[in-house]
Structure 1
Amino acid sequence: MTALTARTIADALPPLCPTEVIASGGGTHNPSLMAMLGAHLGVTKLRTSDELGLPSAAKEATAFAVLGFLTAHALAGSHPACTGASRAAVLGSTTPGAAGLALPDVPTSVPRRLTVTR
């Protein structure tokens, strides 16, 4: 299963022509998986999100925080080129409750970078 996982990931990447692959999640703690993936990637650099300041174990929590931020700011959380969706869309919804809910203003431009601070 480890070999299949590494091969499946590597086989999906050539159309994207990556120069670098950033792995995150529990699989980064599997030395066999990382070695096999690195071997399949050849000259493409393999790094972990840990090296960039985002702990692999925080992958899911970070993703949900980003999606929540986008929803609260009325920004699309899906993009057709990335997801195959027919259009960009705000994901999720907010429920104001009895006291109402003051949401932030919609930004004039979309964020282009995520900076993780400790």
Structure 2
Amino acid sequence: MYPPARPLSGFVARHESDPCDYSLADAKREHLVQPLVQDVVQRAASGDPHFDTSFLFNDPVAYFAQEHEEARRSSVQCAVPGFAPVTLDGVWMDAERDGYWEYANSYLDGLHTEAVVVGLLCHY
């Protein structure tokens, strides 16, 4: 297991606050020698299909942090509404509809605090 890696932006910020004693080259070098960054760069350089060559030119730490946040947001968004809720007035909503997740979550958030939400798994 690798120790957590820091994004390049943190090293650059250190350079910007002390450019005389910490050069931009130092910042890039310290970022690149982190074990996790080295592993990603090695995989990208070796042709690993999961790590394309963009990892050789861009900060992989920032990339994965951004993707992780998007995955977290998506998981939170679809955790409760399911893929086809029926509203109290009998309207069937469908996850294929544009804006569905925002609509479904807004609808559920707007229900009375005493409302009971039932999840069903139906097969035919």
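Who wins on volume of the Cα convex hull per residue in Å³ among 1, 2, i.e. which is largest? Don't jump to the answer; show the numbers that get you there.
On the way: 1: 159; 2: 216.
Between 1, 2, the highest calculated value is found for 2.
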When you work out distance in nm of label points 7 Å out along Cα→Cβ at positions 23 and 47 for each of the structures 1, 2, which one comes out largest?
2
Assign the value 19, 13, 10, calculated as semi-axes √(5λ) of the Cα gyration tensor in Å, for residues 7-62 alone, to the correct structure from 1, 2.
1
Parent structure of the calculated result 4, 18, 19, 17, 11, 9, 8, 7, 5, 2, 0, given that P(r) over Cα pairs in 5 Å bins from 0, in percent, for residues 31-86 alone is the read-out and 1, 2 the choices
2
Given a value of -10000 for helix-only ellipticity at 222 nm (-39500 (n - 2.57) for each DSSP H run of 4 or more, over all residues; to 500), calculated from one of 1, 2, which structure does it belong to?
1
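Coordinate-derived values only; no laboratory data. Note that the structure is a prediction, hence the values are computed from the model and not measured. Cβ atoms are built from the backbone, for glycine too; each structure is taken alone.
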